[in-house]
Structure I
Amino acid sequence: MSDPRPHIAILGAGPTGLEAALAAIDRGHPFTLYEAGEGVAGDMRRWGHVRLFTPWSLNVSPRMRHHLHLAGIEVPDTDACPTGAELVAGLFEPLAALPRVAARLRTGTRVLEVGREGLVKNDEIGTGKRAEHRFRLLVAGPDGRERSAAADVVLDCTGSYGNPNATGNGGIAAPGERQLDDVIRRHLPDFTAEAESWAGKTTLVVGGGHSAQTAVADLAALAAEHPGTRILWARRGAEPGFRPDDADPLPERARLLARAAELAGGASAAVETLTGVVVDSLTSHDGRTRVTLRRSDGSEQTVDVDWLLSLTGYVGDHSIYRQLQVHECYATSGPMKLASALLGAASEDCLDQASHGADTLVNPEPGFFLLGSKSYGRNNTFLMRVGWEQVEEVFGLLDSG
């Protein structure tokens, strides 16, 4: 007899995807957990050398802790902030090794597209009949070979870190950017491990968020040990610096912002801050990259650099479900109901975030849900706890029929 419960495809084995897998186990739902990386939490591994702002106590869900406890594995419950690598090794890898997770986990396997069997995007608009057709997934395995898979419910927990924004003016690629992609880094490097590649070089860092702040701070430390290392820090905003918050409840975040303010204010001779500029074009010039920066008044400045570190933010890959009827916010690219709730919320601090209810996760496409950081679109206040709450709400919907 076939299992009457819906088979769930969980896309992404990061914090939210693993939580969803455990929830499926708890409720007896059949599932397959797909992870594009060679190991679980593939995106987090890219910045494993970076210390999180949040402590262990906020990075382990009660469900995760319970399942590991049953397996005789205890994880820290302290105020110490782990690095990404420590969290992967101490939490996510043990979860992936649990027999009932491991049996359904497919690493090195990327879900390329999701559609409905026998339907395209504009079929059965508002009729409810799309739910009668199973989801069809195009999947590429570790050997690169493509195959199809089926599911009754799809939880897209693929996150956003693997899909960086372009560097150029207006958020699109600058002329020459595509051709010079080999000298552009779009994820936060481990400057200690890669010191030989960055020491004595000139790097243009583009962006003003936490990733860019971390990069400039790390490069400034490298420059202190390796004279001749130069950092140009380009930001769209015209403000000359940052405003540290002494009351910030996350000390690691407060320390980073304070250091960024110091560097923006001239604390390191190796760092030159360029405010109110955007990247207008890139060309190759005498073995280096010539970057043209444009100011709001139309004037230009050119700089020659060895590396361009583009840390301009990330947004989820929405091409995966282009054949599905997903209602997205025109401004944030998140699911419309959740985006509206987030835009209407008063607080912008991630620690104040909470799930906005199951109804905000429902799309016109029945059985398809965006969860985790991808559900927040371009809103950067996501907290892992929110993803766990979303999982609980979605499984509540599934169990209620």
Structure II
Amino acid sequence: MNIGQDSGFGQDSGFGGMLDTVVIGGGQAGLAMGYHLARKGRTFLILDAHQRVGDAWRTRWDSLRLFTPAKYDGLPGRPFPGDRLAFPHKDELADFLEDYARDFELPVILGARVDGLWREDSHYVIRAGERRWEARNVVVATGGCQDPKFPAFAAQLDPSIVSLHSTAYRNPSQLQPGRVLVVGVGNSGAEIALDISHSHEVLLAGKPNGEIPFRHGRTAARYFLPIIRFVGLHVLTRNTPIGRKVAAMPIHAPLIRTRLRDLEAVGVQSVHRVTGVREGKPVVGGVADDTAEALDVANVIWCTGYRENFEWMDKSLLGDDGQPSQRRGISTSAPGLFFLGQEFLYAATSATLPGACRDAQYLAAHLPAPVSAQAPVSTSNDSARSIRQSRRPSEVR
């Protein structure tokens, strides 16, 4: 049986025969990979830790919109619906991903947080709690936004101060009355500061890494973003000298939609970088230039990024630095292991929808030839909904 064509959509007991491929991560990268695996007749499963397909987007802050227009937000075999020059809301993308998985009958197992991956003989064992799967190939498509990153001194804040990472922020109703300090002037920090400015006094700590040289919006989507997309897909790659140079640099994205003058216009105040905590209060500035100042704030939102977490993988599957050792997503440490959806995996756009879709197609074409005699794989329907039964024909495009 080809699981890609007839499978449960939900939660699974985790027992069955040898799979050809397991994809870890059911976001846009994992779903794109699943599309190509299904077309090639592979037996596979997609494991995702969330309770619904698309929840990685649904759980982000309420006002979030994509930076890329709809014309670039589709997946293989399905363009994003609606106005091609509009910038979809994060919930629209989440629903699109859920419909995509259902309509293409992709075998997504939800609520499966993988906590172990190792190699036995000529295959891999994947563990999620008490459930296990075996597969000849594994695609790690967990992306780069895995564990929120905090400075070490964040834990020293006074307990009376509401302290949230950007991953936990949804809207200003989570905050208590009083000033809000947003730490980090990347795109998340700028957009969250703007969101909060309508209800709170906001301080924004840090220094931005520049701004794109044109106003983001429909005109940009028509004339400028196609150029950026081309450069990100075809020029800034690990196959070009300039791409390799950029890939070796720390990632410091410029402000895209929300600019400093937009923040100034709504009263957001810029302050120095946060350097520590004194008597429970965040300190900005440094002693050397005599600018150190402890701030009286009621809330702190840490827009300080993420760190990739591969601690659940056996060390033998990674490089000496504990990070994936790969060439265009194909592991150089372990046969049959692949990576997808990471920052600059192959190109500057590898973590975006257009880049992840291209990388998925490449990996699907470079998987080892399937073993001719696959053991049958069964999925439990006790806690799963059949995709075929829940399919809505009117929505199949």
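Numbers below:
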item	result
Winner on relative contact order in percent (Cα under 8 Å, 6 or more apart) once structures I, II are ranked, highest first	II
Winner on distance in nm of label points 7 Å out along Cα→Cβ at positions 50 and 370 once structures I, II are ranked, highest first	II
If FRET efficiency 1/(1 + (r/R0)^6) of positions 178 and 218 (r between Cβ atoms, R0 = 30 Å, to 0.05) is computed and equals 0.20, the structure in I, II	II
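Where a number appears in this text, it was derived from the coordinates with a stated rule and is not lab data. Just so it is clear, the structure is predicted and the values come from calculations on it, not from any experiment. Cβ atoms are built from the backbone, for glycine too; each structure is taken alone.
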